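**Student:** The next part holds the structures, each set out as structure tokens.
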Structure 1
Amino acid sequence: MSDRQLIRVRDVMKTNFDMVDGMDTVQMALERMIHVETKSLIVKKRNDDDEYGLVMLSDIARQVLAKDRAPERVNIYEIMTKPALTVSSSMDIRYCARIFSRFDLSRAPVVDNREIVGIVSYTDMVLKGLKTKSEPS
């Protein structure tokens, strides 16, 4: 048995996130962003059998800004990643970090019972997870 403190994704994830519809334009999505710290947008499911999508601000920069495309003419579905790779809120952050490394991710939606409950990033895992771990008990 290890005496290592188990830190779960739910302990470090952000619960504030922005959701958009795949049919929204990039311009509409950017205008609807509520959370200042947002670096990604979760794309809603169309129905119960659908999957969530993800659009990073870096996707918008690469696929809209750098290509000089008009944000009011580009739909989210054109630039999103779908299905988004999701992680469970009960997952150990060490395994989450391994998934991020294996699939070259920087953030992922967090799910419980197939519903989004948050979003987690490397930054959250390192700054919240490792810092918490190293603080004296």
Structure 2
Amino acid sequence: MALTKKQRAELRMKFDGRCAYCGRELPEKGWHADHVEAVFRKWEFGERRSDGTRRTVATGEHFRPENDAIENMFPACAPCNLFKATFTIELFRQEITAQADRARSYSVNFRTAERFGLVEVVKKPVVFWFEQYQEGVSA
């Protein structure tokens, strides 16, 4: 769904001009309109290239077209939206929670910074900005 300029402006202000997930202030341009419940775009595969790869092209159709509605959209910074991908809110929360352990397992840089006290992992629940914002608005 292509949003009008007015719809984009209204969506950006849905949570006080901040990313629905991390709370980062959103710039006028460069932020994403995230589908909270994914639409799952349909793709077509082109001919196989000489190197064995295929080009994929979005068809413009969706597996869940009912989810392509402004009521199912949150304003998001690009890093949050790209990481969230097609996760549900709860799966996104779980994936964020797992990041410190993944960094510890796979990154010597993270382990070094942690060993020297430059990074400290804090065990706490992931609470998204929209949850904090909605709680504050209803209070």
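Quick note: the coordinates plus some simple rules give every number you see, no bench work behind them. Note that this is a predicted model, so its numbers are computed, not measured. Cβ atoms are built from the backbone, for glycine too; each structure is taken alone.
**Student:** For the read-out mean count of other Cβ atoms within 10 Å over residues 43-50, a value of 8.8 was computed from one structure; give its label from 1, 2.
**Tutor:** On the way: 1: 13.0; 2: 8.8.
Derived from 2, not from the others.
**Student:** To continue, here is another question. Here distance in nm of label points 7 Å out along Cα→Cβ at positions 19 and 67 has been calculated and equals 2.0, so which of 1, 2 was it run on? Walk me through the numbers on the way to the answer.
**Tutor:** Numbers: 1: 2.8; 2: 2.0.
Label of the originating structure: 2.
**Student:** Which one of 1, 2 has helix-only ellipticity at 222 nm (-39500 (n - 2.57) for each DSSP H run of 4 or more, over all residues; to 500), as calculated from the coordinates, equal to -10000?
**Tutor:** Details: 1: -5500; 2: -10000.
Clearly, the read-out refers to 2.
**Student:** For which of the structures 1, 2 does the calculation of mean projected area of the Cα convex hull in nm² return 9.7?
**Tutor:** Label of the originating structure: 1.
**Student:** Which structure, out of 1, 2, was distance in nm of label points 7 Å out along Cα→Cβ at positions 59 and 107 derived from, given a value of 3.8?
**Tutor:** Considering all the candidates, the number was obtained from 2.
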